[in-house]
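Following this line, the structures themselves.
Read-outs: derived from the displayed coordinates by stated rules, not from any lab. In this text the structure is predicted, and so the values were computed from the model without any measurement. Cβ atoms are built from the backbone, for glycine too; each structure is taken alone.
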Structure I
Amino acid sequence: MTNEYKIAILLPTRGRTKALDRSLIGLLEQADDLDSIQLLLGLDTDDTVGIEHFQKELQPRLDAMGVDYTAMTFAPIGYGRLNEYINELAKNSSADWLFFWNDDAIMETQGWDTEICRYTGQFKLLAVHTHHDHPYSIFPIVPRAWLDVIGHLSLHSMTDAWLSQNAYCVDIWERIDVHVIHDRADLTGNNLDATFKERELLEGNPSNPRDFHHTLMTLHRMQECDKLNEYLESINADSSFWKNVKDGKQDPWENLRKNDINKQMRQFQIKMT
C-alpha cells in the first residue's frame, strides 16, 4: 500500500489553547516539507473551549499554512484510555510514519521531518531526545506497518511504555537526532492544569486488570512481540533477539538498561542487583 504522506502527527488534546498553539505551530514551522505531513487532531465533544479555539483560532492558521489536517471528535473517555484516541487517529492516517505528539511538547530541531524520513523503509521504533533522555520513546514514532501488523498501536494509556517495551524485546528501538522539550508540570513546572492534575495513572497496582503490569497486559505485549518478530522475518530482517529471549538466552532489557543513562527506570535497576 502506498501512503499519501510521509508523516502523520497524532495529537489528542483537551482544554489547552495557548499550549496547543505553541506546540503545534512550532512543530509545523520547523518542518522542512509541510506538504508531506498529515495532521490528525482528537478533541472531546464536551471540550467546548478547545473546539471553539480550534474553529476560530487554530483552523485559520492551519489553512494559511497549507497543512493537511483532520479534526476528529470523541466521546470523552479520559486520560486512562488515551491509547484509544491514538489508535483511532492512527487508523485514519495515510503516512509512512506515525508520530504521537503532545500539546505540552516543544520541538527544538529544524528539519525534524527530514531526519525521521531518513529511516523510511526500516521497521523501527524511533525515539527523540527528551525527558532527560528517558530510555522509552516518550513521543513514539513508528512505521505504518506496525499498525497494519498488530491492528492497533497500544492497548494501554501508557503508549510510550507499551511501544518501547515491545521494541526493545524485538531489538528495533533507535534514538534519532531530534530534540524535544517535554513541557510537563512535573518536569518544568508548566501546564499544571486540570488536564495534568486529573489524569488517571494506571501503573503500580498489578492486581488491577487495567494496570500496565497486570498479567494479561504483559501477555498481550508478548503476543504482539511474536507478531512483530514474524513481520521482521517476512522482510528478512534480524529476528534472532526475540527468539533468544524466548529461549532464555537473551535478557530482553539489555538495551533498555544501556539507554537508561540517567537511571530513570527503577524497576529495571532493582532487577539488576
Structure II
Amino acid sequence: MTAQAARRRLGVVGWPVAHSRSPAMHNAALAHVGLTAWRYQLLPIPPTVIEQTLCALPDAGFAGVNVTIPHKQAALAAATEHTERAAAIGAANTLVYREDGAIVADNTDAPALTETLAVLPSPVASPRSALVLGAGGSARAALWALRDAGVADLAIWNRTAERAAALAAEFDALALTEAEAARPVELLVNCTAVELHGADPFAELPVTAAQLARCGALADYAYGPGETRLVAVARRAGVPVVDGLELLVAQGALAFERFTGRAAPRAVMRAAARP
C-alpha cells in the first residue's frame, strides 16, 4: 500500500482545540458512510509551528484537516492552491491534501452562515443590516458571506480599532466604535472567542441584553457544552438564533464531502455534535 493510499487520517487544527466537537461529529459520519478505517482527531498546534506542521501532515497519513482559531489565515498561507472564495475571504478553515502533493484551501464557514441563515423566518433570513463582532478568520468569512448576500448596511467592531478598520476597508463595511456598535441590527454575528475563554460577553463586547433583545436575529460562532450566554439571552427574548453547533455542522458537512467524496450524513453529524 502506498503512503498516498494509506491517507485515512483527518483532524481539527487549533490552539486551543480541546473543546472541539468536530471529532465526535466526523467520526460518527465516517462510521455511518462505511469509512471505518478512517479516524478524525484533535490536533493542538501552537502558532509558532503552524505552517510547518500543516505542510507535514500528509506524510503522517492525513487526507485533510479542518482549521479553527487562531490558524485560519496561516492555513491559507500554507496552501499551494485555494478556491476563489478562500482567497477573497483571506482565510481558510479546510485543507485537502491531494495525491499529487497539492494542499488545497477552502473556506466553508461562509457558505455555512448563508445556509443556516436561510432557514430563519422571514425577513431575518435576508437581513438588510448586520454587525459582525471580531476580526479573525470567522469574521472574515461572515463579512464576505453577508456582503455576497447583498447586506447593504454591514458593520464590524473589534476591540482593536485598527484591525476593525482594516477589515472594514477590505470588505466595504463600516468600522464602529464601542458606542456606535451599541445599536440593534437585523443580524448580530458573534465571531469572538470571549466565551470560549470563560469571559462574560456582556462585559467584553459592546452588546447589552436589552440591545440583543431588539435585534432581528443572532448568529453565534462560539459554542460550548451548553448554550452560550448570548444564545441563551437571545432565545429567552424570542430572538431567532443560529448557534455555534449548527454552524459547526454546516461547515463540517461541506468539509467532510471535500475530504471523502461522500455525501455528508448531516442528521448523524448534528446528533453527534450536540452533547
Distance in nm of label points 7 Å out along Cα→Cβ at positions 133 and 261 - highest-scoring structure of I, II: II
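Looking at distance in nm of label points 7 Å out along Cα→Cβ at positions 213 and 229, point out which structure of I, II has the largest value.
Going through I, II one by one, distance in nm of label points 7 Å out along Cα→Cβ at positions 213 and 229 is largest in I.
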Comparison of I, II by mean projected area of the Cα convex hull in nm², for residues 165-244 alone - largest value held by: I
When distance in nm of label points 7 Å out along Cα→Cβ at positions 181 and 237 is computed for each of I, II, the largest belongs to: I
Given 2.2 for distance in nm of label points 7 Å out along Cα→Cβ at positions 93 and 125, calculated: source structure among I, II: II
Volume of the Cα convex hull per residue in Å³ from the coordinates reads 128; which among I, II: I
For 17.1 (mean count of other Cβ atoms within 10 Å over residues 157-164, calculated) the corresponding structure among I, II: II
